[in-house]
Every structure is written in structure tokens, then in C-alpha cells.
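Once you scroll down, you'll see the structures, which are given as C-alpha cells.
A short reminder: the numbers here are calculations on the coordinates, not readings from a lab. Keep in mind it's a predicted model, so treat the numbers as computed, not measured. Cβ atoms are built from the backbone, for glycine too; each structure is taken alone.
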Structure I
């Protein structure tokens, strides 16, 4: 087992008391690097006293010009074009991997062997085999680990989880989820890494589908079998230098899922849904009630819990999830003041930092590498079902 990295104490004891610092090494400076860096800097602004004050030690990325700009912009002390520098830096206790999918496995495995605690963006691995190697590495090292399924930390989704755990919906019959975007519909949109199978592993399935697959597992339970269809609508794209490249990832998928508790479900994801910018929706139907959520109305949860004996007088009601008693909301603003998508990362990274500092469990509230691995198994099963036209059983 690798020796775990300890914490350094804040230099200004008068200002922070005995609150420790925790050193952060960030891989990736673009979309997720920005989201995670913002969240880490926000933790002590919102959660006071925090479990630790994140110290942005070093950020790494492939373009020296861009990573240098990111270091200055986000407030990292140093930068590098080699991710190994993050692993070798003794000031780094938490390795935060927001790089492209093909940069998840090797850096995370190396970080685990160096005793770093790790949070990695989804999908954890491009395949289940790759994700399993990552899981084996963190379990062998004994470090804390998280797969960044940030939608678990939407207050309305956590409220839905709590209602289900309390038995308020009774036996669950249906889980329907769809995640729709439109950003690659233009045939002239260039070839980017998310459309490259070697880099991304899959298309809409791993990019969007992994989120709703995780929400199904988080809210409903384990799936046992799937059947599926996948489609690539534009099979060729131009690269930046004008060459024609083959698109080997899916633009959309549809899946029918059976869950271990007897519930049935449908999963749909597409990057060809005109007019949908980031539409993540689900509905859950149970014997005692139903709940529905729409990411474009992030602060609301639709709830149908009819009064016993009076089903005809009930209807879906919109619950504004902004009360101090609701999940995560009490640290923010007075009641009725909504929060945004970026705040899910604040909740998630606060939870992970707290688990690292206080040696508390990361799951089930936060996704772990176990969840990332199982998610990859399900993604692989959906791809196999689509390829073969056969129903595929899920086995971990």
C-alpha cells in the first residue's frame, strides 16, 4: 500500500485557526478544469469552517500557452505540460482529473500508486476493462476515490433520492431518463476529441448516457439487462487541417433496461436534439407516487403523492427546492433564492475533501470508482446490445 500524503497547516493561524490546507493538482484546464477549480475556490466561501482550504498547487495540460493562462486565471501556483509533475509534487494530496477520457486511466493509476486521493471525471474509463484497472489501483493503494457524477449533488435530485429511500413512492415500477443536446448537428462542425473513438471511447453514450445511467443506479438500483440501439448520423467530419475523418462513435442511443428490483426503464441520449441545449430529464413512477425532474428547471422537483383515499384531488406539484431544510441548500442563500449548475461541483468537491480530511466514506452520496466501473460495464453492455441486436445481461 502506498504511503498516503498528509496535510499541511495553514500558515496564518490567526486567520484560519487550525483549519488545514489540502493541496490540489488539476489535470485539464478547459470545461471541467474550469468547473472544478471554481468549485474548489468556492468551498471556503460557502462552507465555513470548511474541512480544509483547497490550495491550488499545480495545473497540467497539453498546451503550454493555454495551461499557463489557466494557472493565472484560476489561481494555481504553478503549471506544467506533463501530468507526471502533478504526481511527483509532494504538495499535492488530491489529484483532480478533468482531462479527456484517454487521459483518465494512466494518470489516475499513477496517482493512486503515489498515495494521492483521486477524483476523476466521468466516464471513468473508455471501457469496463480500463475502469476496472483504475478501481483495482485505488483499492490496492487504500486512497479515497470519486467518480464525478455531479448530478447526484443537485438538491432536487438528492431530495428525490431521500423520498425513495424513505419509501414514500413505495415499490418502483418505472425509470425513464433522457439527456439531450444539439451541439454537433451542423455537418460542418469539425472533428473534435469527443468524436474520436480512440480518445473518447464512445459518443453520446459515455458523454451524456453515463450521467443518466448513474442516476438510475443512484435512485432505483442495479440494472440486470439491457437491449439497445445506437446511431451515428454524420459518419465523416473535417479535421482542423481539412482532412476527412471517420466518426466511429454514436451520436445517439436508446436503451430498454430491467432493474433488479423489478422496475423497467428507458434511457435515451442524443447530441442531435435540435433546440435542446442541456436537457437532462427523468421520471420515476411508484405504487404510492411519482416524481419528475428537468435539469432546465434545476431548482424544482415535480412530486405526485396523492392523499390516501383522495386520488382524484391530487396532481403533480412543483416543489421549489430552496428551503434551508432541503439537501445542500442551507449553506447558500435565504429561502427562494435559487442556485445553479456550477454549484453541484461545490457540493461534490466539499463532500470529497471532507471524506479525505476526516477519513469518512465517499459513497453512497458521492460516486466512487466502484460506481464508475459499474457504469462502464453498463455502457459496454448497451454498446454490445446495439451491435448484436440481442438483449445483454449485466455482470460486474
Structure II
């Protein structure tokens, strides 16, 4: 079989001749993130207008021929491959979008960089800090643009928090607390031992899957974490294998909690689990600072709750709910009139448009985009939390 078969062609034309460059996308993986990122690539040319670049869905790769062929047709990729190495040899691929399992983050990303292709890699960047450091050093040596897909940096409300901090509106930060709660691995849902429950593939459980997001947000909003005291737990230690019958060992954590300290003296708590009954995708954070407090909940991602110190209590009701949907709020000029809310999928539109802009105009990916260095720093903290849980001791974080 010729693996590089055509799907439905998704050639996008620039708004006018010469206005936007084209960048060929090679997608590794076709499931959850493959779908989310493909949606973003197809949305950018007409919503982020004029676009920084026109993404061309050149190729998609996956191990299952039938499934990857179906994904190519569904999403609009021109070709599909069952070998990601052959996809990287495709001259039309200029940007690798690595949405594969965690054990497939390092090798494809490093090879793509060595071939001069830019890299967008899903989180966590790697299974361990050591692996992440190798990836960071590799892309830096290759001189390509690199970004970790920490898409919650690109929620308008989260960027608004960062802007308020940068402007000094909150003053000195005292506390950062964040929790990321889901329920889908509770035994009532009958989940088998999927790859996310295998340490060799995933690296960790809720720690890397959910904790990576809140560690990155902590770094993005407050600064480097300098020490951790962590606890991990595995509640269900055996699960049925996907092919049925036999049971397999669960080798990752189901949940974690951690006390953390930041370089500037702020302290905080981090918590993540996939065993919180009733919580679907509850990523919630709160910052308490010198001049006020601010709270965000991903399940209400178009809103912020804010309290400002010194307001006259006779004129205000304490905490304010702010609808983040004004034209002057981050990214809203690309979307709808006030109050016409956007959703989770739009974070990927903002994120990928940011990377395309960095590629085409040779801009820095950071500080708003998460570079592989940011991904490495996140992995360092994740490893420290796991080490603290194992040793029962507080761990100083060394990057």
C-alpha cells in the first residue's frame, strides 16, 4: 500500500495574493488533540484575520491504517502515513504537531528539529525532566521554533490575569492555589488499563496529565517554584487490560497534592485527581495578593472573579464577576460582540496562531507561549513532587 495516500484536500488560499505565507502541517496523532488542533488550523485563516500564516494540512500520521486514513478524510489532510518518520521526510511538512502519547514526544520532536522543522508538542513535554532537558537542548541546537501546547495560557481570562500582574495591579502575590479535578477514572466508569495508566508510556498519572497544566500556570502567573512537599496516591492498583480478561498493574498516580513555595516568597497549593465525583474538567485557581484577589474556573472560562482591596463596602458587593468578552480583552477582536461567549476549543486557535506568527515573523515564542524550556521547568517540578511523595521529605527544586 502507498502510505502517503490522499485524503480530502484542505488547501487554504491566502486572503489576497502575498498577504500570508503558507506553512505545511504534519500531525502526529488523530485522537483527542489531533482533532482539537486540526479544528484550530482550519479556523485560523478566516477568524484570526488577517492570519499570520495559512496552515496547510499536509499530512497526518498514526499506527492504525484504517483509523488514520479516516482521520485524514475527516479533518482534511492531503496525505496520511502509518510511519511518522516517513511523514517527517515529506518536504511539504514544515511544522510537526506532536499529539502522540507521552513516550512519543521526544524522538519525533528531536528528529523533526534536526530536519529543520518547527515543533509543537503536547504536554507534558516529556515523561521525566531528564528527557525534557534533552528535548529542549535539541530544539535549541537546531534553531527551530518550539512550543509546548499549554493551551490554558491562551484563555482570554488567564491572559488578562497575567496582564494585570504585569501592570502591577495586584501588587505583591502572597498565595497561589490551584486544583484540576476530573472524575473519569473512578471505577464506576469501568475504564480499562489505558496507556495513561502505564508509567513507561505516560511517565505519571494525574500528576503529568492534569498537574502539568497547573504547574505551568503557576510558573506563568507567579514565577518559578523553588520547593515542594508532595503526596501522590494510587487508589485502584489493578485494572482490566483493554483486550479483556486479564488484569494489569496501574503504575502511575491517580491523584496528588503539593505545598509549594515560589522564588519571590509566595506560597501555594496544587492538587489534581481523576477521582473527584461530579467534576468534569474543573481547573480552578485563585491568587491572593497585596491589592486584591482573583479567581478563575475553566468550566466558566469567559469569567473572572475579582476583589479589590480598599473599595468602599457601601458601594460594592465585595467580589466582582467580570465577563471577559469585551473587544479590549485579549483576542476578542477576532470573535463576537460582547457577551457572545467562546469555548475551550478557541484556546487552540489562539495558541497555534501565536506559534505561526512566531515562525513567519521570527518572533520569540515566550513569554506568553510555553517554550520547551518552560516544558522542562514544568517537568522538573513534577519530578520533585513525585520524589517528595516517595521520600516523605520536602524537596528543593533545582532547574
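Of note:
- Comparing mean count of other Cβ atoms within 10 Å over residues 92-99 across structures I, II, the highest value is found for I.
- Which entry (I, II) yields the derived value 63, 55, 39 for Cα extents along the principal axes in Å: I
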